[in-house]
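Please find the structures below.
Derivation of every value follows stated rules applied to the coordinates shown; laboratory data play no part. Since the model is a prediction, treat every value here as computed from it, not as a measurement. Cβ atoms are built from the backbone, for glycine too; each structure is taken alone.
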Structure 1
């Protein structure tokens, strides 16, 4: 008997709904992006995002059901992201999910957004063997997670300040490239020399698996300020390449160090920055030298989407890990710390 799950994702600036069958068959994955709306602000404005989610949520859900060719009655469960994220944005999705679950008499499944990113990998490779190590790297998160079994996580490291994607966005804005910064820097860096400008790497204290990109970002800002004061021309391609290399070096080195310490043979990438070309290439190359397998989702599943939420929910459904209708948004939710 197939399990049909509707997933809902509204943690930041994408309004998304998806229908997934048996945790792998993507029947629909509708994503209404707000990038153009927030571009003029140079970043996501929480109140604007919340209002747009409210405007779009019902239309996106209906479109997901229609594209999947299913009715409300065909659903076995409704899954929704309830944290971490922007509280107003989360509340829109959580309210919609709770209302649907109650009206249909179906189970409600609350999903951690970071967990959803991890499970984007299972959408295209459901037979991955545990234990697994996942680097979740996006605009809001930089987390290194050991996954021992489905639903069993051991956080090994996280950012102490700026997430990697956040640093990309801030540097891109300072360089006048626009928003979102990650793809723009990745594209420009291909024309530059990553060794042209020294950008410090923050490895922190010996043995730490935490990350810190605030100093890396500040080093770029200081470089730009000095150049401006001296009237010197900035070779933006070289600066983009050097900055990107400094971030990727730390991400790769710490991830592979963790894989060796915990004897993990498969590393997963997840989150928006997992689409970065240099990160993918360098991780694969250095992991291959250590006989470690690297996998990552297709580009369309790296950024926020509801398919990954429904996939994660499928494994929760199998173990009857349901949420009460009192489920609330938890903007600071930690992985493995369900607060139903």
Structure 2
């Protein structure tokens, strides 16, 4: 009896296989951006929550002390070698109000932060935006970066000769309360996003003018300076390149710069040396000026904390006049919706 012929098994042809692969690739290409957008939306939400927690901590500090924390202390505390060291930032003073009491208990505010490495090298999660790609320690392992800068005004940061701060919410030795925000706490910024490991210039020469620069070109950064990739890398430090931002330029604005070695930086911050070099007995060179721009890794915007505790997402396209008005605590500006 002849054996039955088995039925042939049908398989994919090469063309069919390629079509299936192409369809899968198209679906992945369509799905991936949606997944990335969802993840970024979650990161933006977490970033805003971080600022909200900082806002609550600020007002709890205000309730406990009757004033908001200072940006730093002047004269700077003396370190172990007998020279002036770095003061502590407002972020350091907020620790007890962010459930970081154990870390805060390690701090001696009468001594420089540099003499207390067990504090400065610690990562503080609420101070880091999840979108910031530089959530890490400095190369020497002594400090940890952060993503939220304190508002010190539009240009003048601190005058050591007259002992006066700028028109922002923080400064050396300041003890501002809500009564000092005559523009209204809903119209004044306290904190805004900054990028960790931002490049900055601290020229040896004073700025060419005490007038707020109109744009990056009029900033006139002296040539031949080496940019440091170290701004916003030490959440503990109460000197302006670290803890602060200014409203000199709108969010995410660029200040391109090429150093003496031909290295081009897409954008730098600028801070004059008065804060660290000026003798308090002389008016010459005693004032610190800065263009320290609020920047983020969110597309086209930064998250900012207002003095009333509200958190707002502010477009990079905001009017410079409105942005600077938000940065002043008592400029008598009338703000429309922003």
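Taking distance in nm of label points 7 Å out along Cα→Cβ at positions 85 and 181 from the coordinates of each of 1, 2, which one would give 3.3? List each step's numbers first, then the result.
Numbers: 1: 2.3; 2: 3.3.
Working through the options, I get structure 2.
A value of 25.0, 118 was computed for Rg and Dmax of the Cα atoms in Å; which of 1, 2 is the source structure? Show your work: numbers first, answer last.
Working: 1: 20.1, 70; 2: 25.0, 118.
Derived from 2, not from the others.
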field: Which of 1, 2 leads on FRET efficiency 1/(1 + (r/R0)^6) of positions 221 and 285 (r between Cβ atoms, R0 = 25 Å, to 0.05), largest value
entry: 2
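If log10 I(q)/I(0) by the Debye sum over Cα atoms at q = 0.19, 0.21 Å⁻¹, for residues 141-244 alone comes out at -0.94, -1.07 when worked out from the coordinates, which of 1, 2 was used?
Numbers: 1: -0.94, -1.07; 2: -1.16, -1.32.
The correct label is 1.
Out of 1, 2, which structure matches -7000 when helix-only ellipticity at 222 nm (-39500 (n - 2.57) for each DSSP H run of 4 or more, over all residues; to 500) is calculated?
Comparing all candidates, it corresponds to 2.
Thinking of 1, 2, which structure, once Rg and Dmax of the Cα atoms in Å, for residues 13-68 alone is computed, gives back 23.9, 78? Present the calculation step by step, with values, prior to reporting the outcome.
On the way: 1: 13.0, 40; 2: 23.9, 78.
The structure behind it is 2.
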field: Computed 0.8 for distance in nm of label points 7 Å out along Cα→Cβ at positions 253 and 293 - originating structure among 1, 2
entry: 2
- request: Consider the structures 1, 2: one of them gives 25 for relative contact order in percent (Cα under 8 Å, 6 or more apart) as calculated from the coordinates. Say which.
  value: 1
